[in-house]
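So, here come the structures, one by one.
What follows is calculated from the coordinates using simple rules that are stated; it is not laboratory data. This structure is a prediction, so every number in the text was calculated from the model and none was measured. Cβ atoms are built from the backbone, for glycine too; each structure is taken alone.
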Structure P
Amino acid sequence: MLATHAAPRGLLSVPPGGWPAAFDAEFGAWLAAHPGLPCLMSGMVGSRQGWAEAPYVDCPAGPDDLVRGLLWLQPGRLAIVPGLSTEAAGIPDVLRGEEVQVVGALQSLADPAGDHTLVLPGTHSKWLRVQDGRITGFATHMTGEVYALLRQQSILARMLPAEDGELDAGAFDAGVAQAATPGGLLHHLFAIRTLALFDRASGAALASRLSGLLIGEELRAQAAQLPAGTPVSVIASPALALRYQRALQARGHAVRLAPNDAGWLGVLAVARAAGLVAPPGTLPA
C-alpha cells in the first residue's frame with residue numbers, strides 16, 4: 001500500500017448528482033499525479049442511493065464473479081464492485097462492501113481455498129460461509145442498529161449512560177451467557193431494567209450487559225450453521241472485534257482476527273483478477 005486517505009463523508013453527505021464532484025474532491029490529486037490510474041469503488045456507493053446502482057451478484061461468488069459484475073462508470077478507468085445476494089427460505093439477503101473485505105481476509109489465510117466462517121460485526125452484522133475461495137452464502141443480523149435503538153430510544157435508555165464507556169467484561173460475559181438460557185431475547189432484555197431497579201448494576205455495566213445480550217442472541221441464532229468448535233474469522237475494529245472474540249470463545253470457538261487492511265487487500269485482489277493490476281512479483285514491461 002502506497003498511501004491512504006480517509007474522510008468523514010457517508011452516503012447521506014453526498015447530494016443527488018454530487019458523486020463525481022465528491023470523488024474528485026477526495027481523489028482528484030491522486031488521479032492528476034497518476035494519469036490513467038484505474039479506480040475501483042465498493043460499498044454503498046453502488047447502492048440505489050449511491051452514485052449508480054450496481055446489480056447484485058448471486059452467491060456462490062468469488063473474485064472472478066465480482067469482476068464480471070463490475071459496473072463501469074468510465075470504461076477501463078472507474079468502476080463499482082457489485083454487492084452479493086443470497087436467499088434462504090424464500091427471503092433474499094444482500095450486502096455491499098463486505099464482499100471485498102472477505103476476499104481480502106482470505107488472502108492472509110494459510111489455506112484460503114479451505115472452508116471458512118467469517119463475521120463482520122457492525123450496524124448490520126454479516127455472517128459469511130466460504131468454500132474454495134468463493135462466498136457460498138451469508139446471513140445478516142441487525143445487532144448494532146438494535147443496540148443503538150434500545151440504548152437511545154427505549155425505556156432501557158433511562159438506565160444507561162449517555163455514552164458507552166470502557167467495556168465491563170464481567171457484565172458483557174453475563175449478557176452473553178444469559179442469551180443462551182431459556183426465555184428468549186424479548187424476556188432477557190427486561191433484565192436491564194430490573195437490575196437497575198434493584199440497584200444490582202448501573203452505568204457501563206448495564207450497557208455492556210445489553211451489548212452481551214444482543215451479541216449472544218446473534219450467536220444463538222447462528223448456532224445451527226456454526227457447529228461447536230468451528231473456527232471463526234472476525235473482521236472489525238479492535239473494540240468491536242474484542243467483544244465478538246470474547247463471546248465466541250465463551251461458546252468454544254477458536255477466533256482469528258483479520259488484518260485491518262482486509263478491505264484494501266480485497267479490492268486489490270479484484271483489480272488483479274480484472275487485469276487492472278499486475279500480479280505480485282511481475283516485472284514491468
Structure Q
Amino acid sequence: MATINAADVAKLRRVTLAGMMDCKKALEESDGNFDKAIEIIREKGQAVANKRADREATEGVVLAKVTSNGKLGVITVLNSETDFVAKNAKFQELTNKIIDIALAKNPADLEALKALPMEGGTVGGKIIEFVGIIGEKLDLSYFEKIEAAHVQAYIHPGNRLATLVGFTKAGLDVQVYKDVAMQVAAMNPVAVDKADVPEKTVAQELEIGREQARLDGKPEEMLDKIAQGKLGKFFKESTLLNQEFVKDNKQTIGQYLKSVDKDLSVTGFKRFTLNL
C-alpha cells in the first residue's frame with residue numbers, strides 16, 4: 001500500500017474542498033492514486049445526493065455580479081437544506097466560484113451553466129461532489145442574466161435577495177444605478193413599464209377589479225370603468241418606471257431617471273429572493 005503523506009492529503013483537499021479525513025480515506029482506498037481518489041469523493045457525493053433527492057433545499061445563497069466593463073450581469077442561486085450550511089465558508093466559496101464561471105463564460109441558460117467545465121469536471125458535477133462533503137441536498141436552482149449599456153447588481157445583506165437592472169446609458173453617477181437596483185429589491189415590480197406587463201396579468205387584474213366592484217354592490221354598467229381605474233393603480237404600484245421612488249415619493253422612477261439624463265431608462269431587470 002502506498003504511503004499517504006500530509007502533502008497529498010492537503011493537495012486533494014484543495015482540489016475537492018473535502019474534509020481532511022475524507023481525503024485521507026480516499027487516498028488510502030485508491031492506494032495513493034490522486035485521480036482515483038477524486039473519483040471516490042465524487043462517487044460519495046453522488047451516493048449522498050441520491051439518498052437526499054426527496055429533501056427540500058429552500059435555504060442557500062443568492063448572488064449577483066457584473067463584469068468589469070459593466071455590460072453583463074448574472075444572478076445565481078445555490079440552495080441548501082439548512083441556513084447553517086448556507087453560512088458555511090466552503091459553501092459560500094463554491095457559490096462564488098460558480099457565479100465567476102457564469103460571468104466569464106456567459107452560458108445561455110441554467111442547464112448550460114451546469115455543463116460548464118469546473119476543476120476537472122463540470123459545475124453540476126462539482127455540486128454533486130460537494131453534497132458528499134456537506135451531507136445535504138444542494139441545488140443550483142436559478143440563473144439569469146442581463147446585457148445592456150450598463151448593468152447594476154445589488155445584493156441585500158444576508159445573501160438571500162439580489163437584483164440586476166439593465167440601463168440604456170453607461171458612465172453616469174453610480175448611485176443612480178444603485179438607487180434603481182435597490183428600488184427593485186424593495187418594491188418587487190412585475191415589469192419595467194405598462195406595456196411590458198403580460199396580457200394574462202392585465203386580464204386577471206381587470207377581472208379582479210370587476211369582481212371587487214360587483215361585491216361592493218356597484219352597478220353592472222360601472223364595473224369596467226372601475227376595473228380600469230384599479231388597473232391604473234396596479235400599473236402605478238407594480239411597474240418599475242411608474243412606481244413612486246422610495247427615496248423621494250414626489251417623483252416616479254421614470255421621472256427620476258429623466259431628471260438625471262433625458263435618454264436614461266431601464267431595459268430590464270431580474271430579482272430573486274429566498275423566503276424572508
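Thinking of P, Q, which structure, once Kirkwood radius over Cα pairs in Å is computed, gives back 20.7? Numbers along the way, then the final one.
On the way: P: 20.7; Q: 21.5.
Derived from P, not from the others.
Of the structures labelled P, Q, one was used to calculate mean count of other Cβ atoms within 10 Å over residues 26-33, giving 12.1. Name it.
Value 12.1 for mean count of other Cβ atoms within 10 Å over residues 26-33 corresponds to P out of P, Q.
Of structures P, Q, which gives 103 when volume of the Cα convex hull per residue in Å³, for residues 170-217 alone is computed from the coordinates?
Details: P: 58; Q: 103.
Attributed to the structure labelled Q.
If helix-only ellipticity at 222 nm (-39500 (n - 2.57) for each DSSP H run of 4 or more, over all residues; to 500) is calculated from each of P, Q, which structure is the one that comes out at -15000? Numbers along the way, then the final one.
Details: P: -11500; Q: -15000.
Source structure: Q.
When FRET efficiency 1/(1 + (r/R0)^6) of positions 34 and 138 (r between Cβ atoms, R0 = 25 Å, to 0.05) is calculated, the result is 0.55; to which of the structures P, Q does this value belong?
It must be structure Q, since only it matches.
Can you say which of P, Q returns 17.0 when mean count of other Cβ atoms within 10 Å over residues 74-81 is computed?
Values: P: 17.0; Q: 24.8.
Attributed to the structure labelled P.
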